[in-house]
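Please find the structures below.
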Structure P
Amino acid sequence: MPTTCALCRRIVPDETISDPQVVQKHHLRPEDRAESPTVMLCRPCHKQIHAVFTNEELREDYDTITALRVAGRLQEYLDWIRNTEKLDIRISTNSRGRERTG
């Protein structure tokens, strides 16, 4: 059965799921893994979240899939990823992108 990424809502086809890392479990509260709710994300979305946000930000401000979907820092990425079939992308962590804003 195909999996839908909880963030970008792209459908990951069955034939790509043989790669065990193409769909990944994301803990919405990364430092409280035992108690944290989880969502299934495609690999690019999971990488992007951790490149853009610190664990502190994820825990304090982005601990729901809805909060992540409307996060300003993800909008350009989400607009792009929704229009591609790529399941493997290069992500670089930019410390400026991860600085806390206001």
Structure Q
Amino acid sequence: MSNKMTEQIIKDWQVPSREERETILTYEEEVDQWHIYSDVPKHARKYEKFIDESKRYRKGYSVNSGQLVMVEGYIIDGNVGISKKRKLTEKQRQKLAENLKRNKR
């Protein structure tokens, strides 16, 4: 369900170099909502499902591949948090890999 008044689709988005890419999360207390801008392609695809399409938002698609590579908008039905990166032992990695293989069958 897309509202032409709130959406801006950019089909020829130029993906910046790796040094220039960024993901920015800001909290706007007045509206009690998080805002995201990301031109990191993997972040854009990961967070696209959290964009509130009832408010203004933008999506940029690569001029070369046509894939989603940029999003900007407000987050809906999502939590924002920071946690330490999980460090796994080799044994834990192997166990997770085995579980993934088992679950794919």
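Bear in mind that the values in this text are calculations on the coordinates, not laboratory data. Everything quoted here is computed from the prediction, not taken from an experiment. Cβ atoms are built from the backbone, for glycine too; each structure is taken alone.
When mean count of other Cβ atoms within 10 Å over residues 26-33 is calculated for each of the structures P, Q, the largest result comes from P.
Between structures P, Q, the calculation of FRET efficiency 1/(1 + (r/R0)^6) of positions 18 and 66 (r between Cβ atoms, R0 = 35 Å, to 0.05) yields its largest number for Q.
Using Cα Rg over 2.2 N^0.38 Å for the comparison, can you identify which of P, Q gives the largest number? Greatest value across P, Q: structure Q.
Computing helix-only ellipticity at 222 nm (-39500 (n - 2.57) for each DSSP H run of 4 or more, over all residues; to 500) across structures P, Q gives -8500 for structure P. Computing FRET efficiency 1/(1 + (r/R0)^6) of positions 34 and 82 (r between Cβ atoms, R0 = 25 Å, to 0.05) across structures P, Q gives 1.00 for structure Q.
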